[in-house]
Structure P
Amino acid sequence: MTLRKRMLRLSRRGVLILCGLLLSLSFAEAQREDEPGRSIGKVSTEGDLIVMELNDRVLGTKNLFDLSGHTLRFTPDGSGYRVENGALNWDADFGPEVEGSEVALHQFAFPFSGRKWSSFRVGATGSIRFGESVKDSPDPYGHNDLGLSIGRFDQLAEAANILFDKAPLLCVFLKPRLFGPHYVKGQLDRVIITEPFGSLLDFTWLKTVNRFQAVLHRDGSIEMSYKELTAKDAIVGVYPAPHAGWPAGIRSPQVHFSSLTRRDGPFPAVYESFHYLALPRPQDLSCTIIKALGDKFDFLVYYSDFRIDNQEASSPSDGPVSSDVTGIGQTEHLPGRCSPSKFQLGFAQPVYVGSNEMQAGPPDGAPVGSNHDITFYSQQLGEESADGKPLPYNYAMSHLGHEVGHRWAAYVSAKVNGETISLGSWPHWAHGLHAPVAFPYQRPTEASTLGGAVWQDNLDGTYTQLHDGYFVPAPGYSYLDLYLMGLISTAEVPDFFLLRNIVPAGKDANARSIVKADRIKLTIHDVIAAEGERSPAVDHSQRKFNTGIVVIVEHGQKPSLQLIERANGIRKQWIDYWSTTTGHRASMTVNPH
């Protein structure tokens, strides 16, 4: 039963929790795509790897959370707040675990942002919102919690000063993707939040504990307490709605809570962003390498000894850069990458060496996650391999195969009986697209790494999903993918289909999803009718590719042995993955020379 259905009765004090997700910034805007790339570091080589030592402070400075073992107290003073940073005030009795988002105060109304509130909403990731919010970006992590949301790759350092336009809110520990059980007790709300693991190629195989509490007082004062924080990046602050009497520039200044005293202020709004280093611009990364070593790389991927201000352990891709291939539904060209002809796509940012992606596999004792986690498949993959062990660096191959595949897919439509039909939500294939892999990487049946699924037609209007299109464990490329890549001819692409108006219809004996849907038969000629023929055609398409694997270190540092070993492990596996999943019709080198 949710909190909407059974309003909580709090006595003289109420609680709030962490603050979860915020306003979405445009990723393209944040990366300033209109500016050409520049060199941001010194480049050398170590064996088959490229080493980039960044220029001093080129990614700014990090500001990591330093309030563990402390309680912040926000005391109203006129139209603002004074802040005290004191010893930890902690209640070990959390009260019962609760669900839902709405909390009602029956004994008092909490004064905040010029009003008295008898209720507020607590998001699943910890957002506390008063009143109705303006329209937020869709939560990219699937939480339907009526909280606030940001884009997947928004930086906390930039987002901290743009929360005023959303709704009155309090951020006790705002960290996207931080979710878990939360608790409410008669006098105080209590929260234990468990950081996610295993999903989206995360930073840890094991759950991490983050314990913090917040108390709302009848007089409008607020306490935020931090007992045990594994996470080191978040936004902390008090965000009343702006009004006409606010001082100019209120949205920009931040404070350092660790150095504040009651003598400081009062502050109309007060906050601090704790974050890792800033995201590099992808065009700066590629230009640094190409200017130093020449225009010899089709793809560039980056791994680092340090973390950046990104909530995911993985990276989106920067590209396609080149527009010299037609008939694939993608004709854009990204300027400013310092490559007149060769470079086609790269990672947009480096992947941290401590992430799951840069490890050969999960450690012993790692808990089994969902069917989108590699731990779910470890036993099965081991049984299907020659040596009884899963292939190493499965997450890295998931990521590389998927992002490099975006050089050519998934952008096309099909034209059937005069109707142009989208085959996906750019740039991924639709869930209803039948997209079996031509040359599986590690399992007998796989769906494209770029989406879709493998559907069994039950010949009664229902379809069984034999494999979904999520890119874990690492799958290969569909026949349609390989055609768009220029590696197979039209004659080699079997007819396929698209399911629309999908309605769940239960599970089969193996717990596989069954759906009812409308089936649209498709051929490769339907795609050509919409997009034109692929050019260069299969007889003249590129077959030899070169990837630059770059390890990035901060100024004055050398790459660690761990970074070198793991990057080399990924290098070796990437060559094998590419050969297998292209049916040996293309080759991949990793050569910086």
Structure Q
Amino acid sequence: MKRMHRMPFGCELLPSGGVRFRLWAPAATRPRLCLTHAGEEDILTMHTRPNGWFELEAEHARAGDRYCFMLDDGLRVPDPASRSNPDDVHGPSVVVDPLAFDWDDDEWRGRPWEEAVIYELHVGTFTPEGTFAGVQRQLEYLADLGVTAIELMPVADFPGRRNWGYDGVLLFAPDSMYGTPADLKRLVQSAHRHGLMVLLDVVYNHFGPDGNYLHVYAPQFFTERHHTPWGAAINMDGPHSSTVRDFYVNNALYWLEEYRFDGLRLDAVHAILDDSQPPFLTELAKTVRAGIGAHRHVHLVLENDDNAARFLGTVPGAADGYDAQWNDDIHHALHVLITGEKDGYYLDYANDPGRHLGRALAEGFAFQGEPSPHREGRKRGEPSTHLRPSAFVPFLQNHDQVGNRAYGERIGQVAQPGPLRSAITILLLAPQIPLLFMGEEWGATAPFPFFCDFQGGLATRVREGRRGEFARFERFRDEAARLLIPDPGADITFESARLDWEERRAPQHATWLTLYRTLLRIRAGEIAPRLAGAAGGAHYLETAPGLLEVEWTLGDRSHLHLIANLSPGRCERKARPPGRVLYTSDPDIDPALSGGALPAWTVAWALEPASG
């Protein structure tokens, strides 16, 4: 089976032979195509088309040829829609024939969202190889662990040899440090054979600071009407915005159709500033649902600091909605409870973390329009009680929550085993969709600090800016302490993040791995099959300081009960939860569930059949 997404820009092999090249360059007068074929370079003038477009059909061009565009002043730039840029972001692009890859997974239709257990990974540090092929070799392990979806941090071409991925500038080209386009397709195809979905993290709110040439020949791609932490915003609502929006919509369709990804996670959509109606996010969802999403399961997930519930569909795959949003509220509340940390954004949860956790587990967001102290009193969030539990993706670790720490420490380095075990038990059996960060299942000790590979003054600014971010934290008020924060541009910072796979065999790590496998088996057998149709608006209460109880009504009308003592002392409770006990974090506490003292950091789950 052949797969190709047809795009209105970039290059495309023609059925009759040759290649059509198209470039949107409204600020250019007469760009030229520099085409290298059979070792010889031709410089060809492109034809002017309406609305800032330039086009050329080169009959002698073939797959494998290198090309770039020469602007009026002689500057050579890669194709912004390049499918491959093996010489990095400043080098020429390569003509790729998508139809050269034979897919053998035509029967794959994906998996329902309610079955999702997501495993986020960074291709460059997940394995010793740091490649797509390296990830492919670990798929059997991941399927055996009990995850059902892997989520790749962004793979779009970034400058240099290493990057988290959020500095991508060629959004259609898998970074060559990880492998070829065919290598990525083989990874996705192999994942499907193992029953695993593959989600891709995409960045539509900004470009990286090195290698983006759009501002030179298409400044209309950006707008000064809005500003983001990265400068001028992407133009989603001004003049020429239809072309810009088309660029991103086609990018989403490209990954879903040409690479057979099962879904996308859109990074920081609160920074996609857009006053239009319908907004870009709605247009994107509608287009995906009406196209490839009509034929197989395709999942769309948001990261949205605004807690904007309006973008989340009431059912998975809603015609104009998103399946889910990453839920920082659950993470932050759990983190405060098990570590006691209250710096930065944890301030919002410090006064009553148990209540915030209970509300987030039961209703989706902890902040549904209340003032946020961390945001200087600005109201945050929208009502979310009506949304199904699976509209939220909680986690104990992800690339941000580990990497936002000065040294990139994982949760196992800042929380004691008892509290951490309780948090894991809540995360993996709650009816929300859990997300794991690579290696957490065995308590990996490798940090995940921020790393990149910028050069010159940009590298200096990033290093100093990274250290300056932590000046407001008490432990880093002293400049000498800040100088100990890892340099993002140093090789050793990147290498420190590489997982040590032998570590999982050590007894103390094997214990964590057994816990994850046990809980994920329970989830697959008892929780996931009951999630479709589960109602929003669960009930929660703190019956004593530190004692949290939550009850959800699942899709088969059964009731799922959580009883958790999230405190260092014993808590008294009055009655056993109705139904069958699914799991307790302490095998000796069953009698306590009938009443009496519940030991510190104890979590129990019970399932009550539907009445009548």
Structure R
Amino acid sequence: MDSIDYYEQVGADSFRRYKTGESMPFSQREYLSSDYLFSVDLSPHAEKYIYLRACTSEALLLPLSIGTSTAVFRADKYKDIFWGMYIGLMLAMLLYNCFVYITTKDNNYLYYILYVLTVVITQITISGYGSQLLWPRSLLVARYSALLNPAIVGIAAIEFIRHFLNTKMQLPKTDKLLNLFIALYAISAILVFAGRYSIALNIIDVIAALLSLVMLATGVVMSRRGYRPAVFFLVAWIVFLIGVFIFVFKNFGILPYNNFTVYTMPVGSALEVILLSFALADKINMLKKEVEVSQAKELTALQENERIIQEQNVLLEGKVNERTVELKLSNDGLNKALVELKNAQAQLVESEKMASLGLLTAGIAHEINNPINFVTSQIKPLGRDVQMLMETITGMDKIMEEGTSVTGIQRQAEEYRNDIDLDYLKMEISQLLNGIGEGAHRTAKIVKGLRIFSSLDENDLKKANINEGLDATLAITGNLLDKSITLEKKYAKLPLAECYPGNVNQVFLNIITNAIYAIRKKFGNTTGGLLTITTHPEDGNILIKIADNGTGMDERTKNRLFEPFFTTKDVGEGTGLGLSIAFNIMNSHNGKIEVHSEIGMGTEFIIKLPIIHK
């Protein structure tokens, strides 16, 4: 009841009024009971007028009874006992099946639990205990619970039957019809919130009637197909429907209002819950048996496979012995081929080293030849000038021996001075000596660079100055660098690096010569070529960047750059081992070589050399 107004006549023209119902808080009731109780002060054999005004959103049903306080409270106590037993039984089934769900992880139990929970809440609401036990202070929930619970129970029941009987696979048309019922229940819930209670209740009544028939038909069909859990479901649903019909007939006055008609529906719902629990257990047993049968079949198949494998092993063992002899012979041949391959590889590496040595020798010869030629060309005029001085000194010695007077000596010396042009001769000798010294200095510098580059103790790990190694490499490749190629050096102050200097210098030589080749390929002998070498420390490493503005390379070439024997040079210009050797040298130093290149724009090699060799 939404509201009940109780009027009791207490005088000729006066009445005592009391208001209660779902629209009032439960704590404000005269008696804290799930029923609506009113005290009537009535003497024996007396008459009194009592008026009731009742308002409800549902069908109006007013079963009235009058009795002494003892009789009324006794009946109320018995009602509490009954509903306590019912709720206890339902909660016990709920908790038990929650435990089973946690153990089995079967979703059928999850939908069963949700269905039982909605049934319990609905029964508590219908019996009047909702406002007393669940929402005593929430008038909004009390208002909507009786209207919404039937829709919620219907949706929960549909979802349970869909998963329990697997209607999506077994009865697809029925499954679609059940989805339609869910949509109609949702519409009725929306109408409740919109205040269209009468329409919503009519829709719910129609859906409930149709759904009951569909569920019965579904249970019958699945039972006839031999699905044993459907039998339990059918019995449980029939028991529940009997209770529902008796309850409904009582509401319409077809059956009398008594304890039997009042309590038939909760008893039926309790029996339904128990039978459905049996149905779920039976389904689990069926699945268990199916698994056991499947495992037995699988075991039989495994045993058959084992027998076949044993027979095949006997055959395979003989074939393996034959193949073992063949493989041994083949292995001997492969070992011989491997030795020959290693010898060929060593020869190729030596060939690459000899090629580098040839380039080195040509560079050294070219670089040393210039200062040596300069020195050689200066020696002859210097000897001539020295000879003139010696002859002058010898002539002066003779004049001194002849005892010539001082005036004569001075005159003769002045003549010699003019003859040999002494001032010019001194200047020329000074220039010649400076030129010879410069040539000797350049020769010494080249030899020093050669010594640093070669690092004859390359088998020993040592600390080396990377900037010096780059300068030494540039010194011996000076014949490849002329005025048409601009060299930019951007050296930072570097810590000494633990490495094998000779091997590292070999990496510099191979990359720099390739860079010069790419520049020549693009520019020829014209100007415009640029070779940039940058060094700087970074995160425990030394970064050496060697960049050119030569031809560049495409992605395919870049991916194969460090493969042995791969080269883009013409036949006779390269072996294809230079960068492969450089890559292996950097791997042995736990370093890296990265390449950035773009066709027509140039290439940049980034060498990352650890400062401390690990």
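No lab work stands behind these numbers, since they all come straight from the coordinates. Fair warning: this is a prediction, and the values are worked out from it, not measured in the lab.
Tabulated data
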quantity: Structure from which -3500 was derived, helix-only ellipticity at 222 nm (-39500 (n - 2.57) for each DSSP H run of 4 or more, over all residues; to 500), options P, Q, R; calculated: P
quantity: Computed 7 for relative contact order in percent (Cα under 8 Å, 6 or more apart) - originating structure among P, Q, R; calculated: R
quantity: Of the structures P, Q, R, the one that 76, 62, 50 was derived from, the read-out being Cα extents along the principal axes in Å; calculated: P
